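Throughout, read-outs are computed from the coordinates displayed, never taken from laboratory work. Keep in mind that this is a model prediction, so the values were computed, not measured. Cβ atoms are built from the backbone, for glycine too; each structure is taken alone.
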Structure 1
Amino acid sequence: MIAGKSILLVSHELSRTGAPSSLLRQAGYLCKAGCRVTLWTIGGGPLEPEFAKLGIPVVRVGSGFGSVRRMARAQGGKFDLVICNTFRTHRYATAFAALGRPVVWFVREAASLEGPLSADAELAQALRTFYNLYTVSAYARDCLKAYNPHVRYFDNSVADRFREFAPLPAGEVRFGFLGSLTPHKGIKQLIAAYCSLPPATVKTSLRIAGRYEGTELGAALHSQTRSRPDVVWLGEVADGDRAGFFDSIDVLCMPSIDESCGLALLEGAMYGKALLATDRVGAKYVIGAGNGCVVPLGELKRGLQYFLDNAGALAEMQAESRRRYLALATPDREREAVLTMVEENLGNPPPPDTAEVRPVRRFFRKEDADPTHWRFLVWGVCVLECRKIAWLKRVARRLLTAIGVDPVRIGYTRES
């Protein structure tokens, strides 16, 4: 039983984006199950009042190594389980694990982690050695297993706001995209595939819901398609207007280059829309043979053509999407998975030899040929900089040059 257990949630921010919103849903499930929930957050955001409405104390915390360690040591004994959300909370995950507290590290990212891991040795070590990872889809799990075999997952959900099936216009297929206009969402590839479609016997349109004003990629694509009246730019769609957007399309497209889950695809299934996604989308499990297709990223054009060739079957596809949502992506299903995760991990402390992952300190930037040579000389240069002894500074510059370290590249220039 988990009623009465004290659960700590740790978030990097409280914006209205996928990861914090999903954490808010999990917090709601835990509160209804009788858990005592506390939230620590590194950054704020508009979701903070939503947690407060659930009666959850919200505590602002730091992200520096010393601050994290002090908070974990001072407060760690109060919690039966710690749930850290996204890779940005890795210091809290490893600090609590080093103290022997049961921790779930919920890593929601997939292939997009490659960049952060290559730039942050501390994060890379934490991910590779952590004893208990969870994620949001089988796709994300498979990506994370390249770094760590201890990964489990359960699928996300979206609330059911379905009213009725919108009527299908005769002789027309209306494609739609919903999401941020960023490169990893694949919007550029979708527009290119759509614009390359051959003339069809049915009328087509592509409706794009996402903020393009002020975004470099969105503004460029909007300008390129200005002469195409069938490419309709809607701008950002508020939460209250999402039903209207889905009523205006027949096929929802998710052309992402990397998408650990893809809540918009779950929404498309919930509203009963035919679905198109790449094989790099975690939520592709809601697509089956009867409600759409999953294609490799380079074959979006073939995917679009599939719906033009099967326009007469759109009504059946939409009904099948609705059935798959009810079977696979409802909040009840997610709630059951969250409570099971908590029950299984209350008695799952880290191994006794778990060590705290400490930050890696660098004296030189990556591009320097040998970052471990002559550290004592670099520190000496810093001391001379403070004392402003000009002739010694000149000697130091010559010594640095003699051993192959460019004074300009470490910020020690003649002007300094």
Structure 2
Amino acid sequence: MAEAAVDRSSKSGLGPAGKPFSTFERLVAWRYLRARRKEAFISVIAGFSFVGIMLGVATLIIVMAVMNGFRTELVSRILGINGHMIVQPVDGPFTDYPDLTAKLAAVPGVKMALPLVEGQVLASAQAGGSTGALVRGVRPEDLTKLKTISNNIKSGDMVGFASGEGVLIGTRMADQLGLRVGDAITLTSPEGDITPMGVNPRVKSYKISGLFEIGMSEYDSSIIFMPLEEAQLYFNAAGLVQSIELFVDHPDDIDALRPKVEEAAGRQINLTDWRQRNQTFFSALQVERNVMFMILTLIVLVAALNIISGLIMLVKDKGSDIAILRTMGASAGAIMRIFFMTGAAIGIVGTLAGVLLGVLVCVNIESIRQFFSWISGTVIFNPQVYFLSQLPAEMDISETISVVVMALSLSFIATIFPAWRASRLDPVQALRYE
């Protein structure tokens, strides 16, 4: 009759004390999660598993956000000063660049066409000091449209530049040479005047009308903007430009614009887009991002393995409890669900805590960088090395969801074997060895 009563209790879905199995299973799982003195070691393993999953998830979110921030900042700043598509002549120099520029600017999807003269020079100050620089000759009206520069003038203005009497240099170059607005900067170009004795370097001084800072140290320390007509005279390129840079509305859809640009040009041209010019750089970023994701996933995997070891030890310790529950009417499925919930709870809570920690760090990452720089007395994330003046972090919702799904999946998978082993425990054997 007792067996019949137990059988009816199981079929009716009632556990001990007449409680529904779902509620009863949760109560037992929660009881096993709470530490007791003789189970302290098991609780320590569970704690390590929780901390491992939390740190693994948080680290993944932070690293992915920083990598995304790097890419976004670098793309926006590189493409903010360089065109998305570069048009270069094939059959002859661009002597008709004003008309050609107007035709290319009228192509649907093109925001701006910028005729350009470029050349390498040696920049020096009267007080001493010199550095290599790239002179970019542009029209004043075009530079005004280039918001990356015109909106980041830190000192001086563009009045002198617009009048053709001054140049713009980056703040880092100015600091390196000890120059300020109103000072003169001397430019030396190897492409100078041709004389019977050979080519003499061209040396000329220009007044600094303004200092810009776009936040990318490589550009702030090496680029000089000069009025186009003056650059043409300086580089012996009167009446022509070397290339025309196009800024488009959608840089990722650059391939669709190629035939339109070629048709609008009406002549043989060579087209190079931003992906080709920076292919090695952005490919390296993508590879580094993928490798970091795989490496940091191992942290979560190790934490998941800790869940397995902790649950196996818990099953061994609770052998008599499992036997008693089985004799009171608990099914093998109920036992499996109890231990599954015990392990899954560690994974779920650890994942949620990791997401919260990752979001907090990403939101305050620049303040954290400054704090650790102050504590250590060193410059962490040196802009001279990493090109950016601030540590960027940009969280992607889809990536965060992927990290959460991955962490939960590993945690759930890790609990299956110990839970299955608990459900297969023979109650007679378990009570015999107690």
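At a glance:
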| item | result |
| --- | --- |
| If helix-only ellipticity at 222 nm (-39500 (n - 2.57) for each DSSP H run of 4 or more, over all residues; to 500) is computed and equals -11500, the structure in 1, 2 | 1 |
| Which of 1, 2 yields 28 [relative contact order in percent (Cα under 8 Å, 6 or more apart), calculated] | 2 |
| Identity of the structure behind -0.55 (criterion: log10 I(q)/I(0) by the Debye sum over Cα atoms at q = 0.11 Å⁻¹, for residues 111-302 alone, calculated), options 1, 2 | 1 |
| Winner on distance in nm of label points 7 Å out along Cα→Cβ at positions 175 and 279 once structures 1, 2 are ranked, highest first | 2 |
| Test item: distance in nm of label points 7 Å out along Cα→Cβ at positions 151 and 335 calculated as 3.0, pick one of 1, 2 | 1 |
| When distance in nm of label points 7 Å out along Cα→Cβ at positions 311 and 399 is computed for each of 1, 2, the largest belongs to | 1 |
| Read-out mean projected area of the Cα convex hull in nm², computed value 31.4, structure in 1, 2 | 2 |
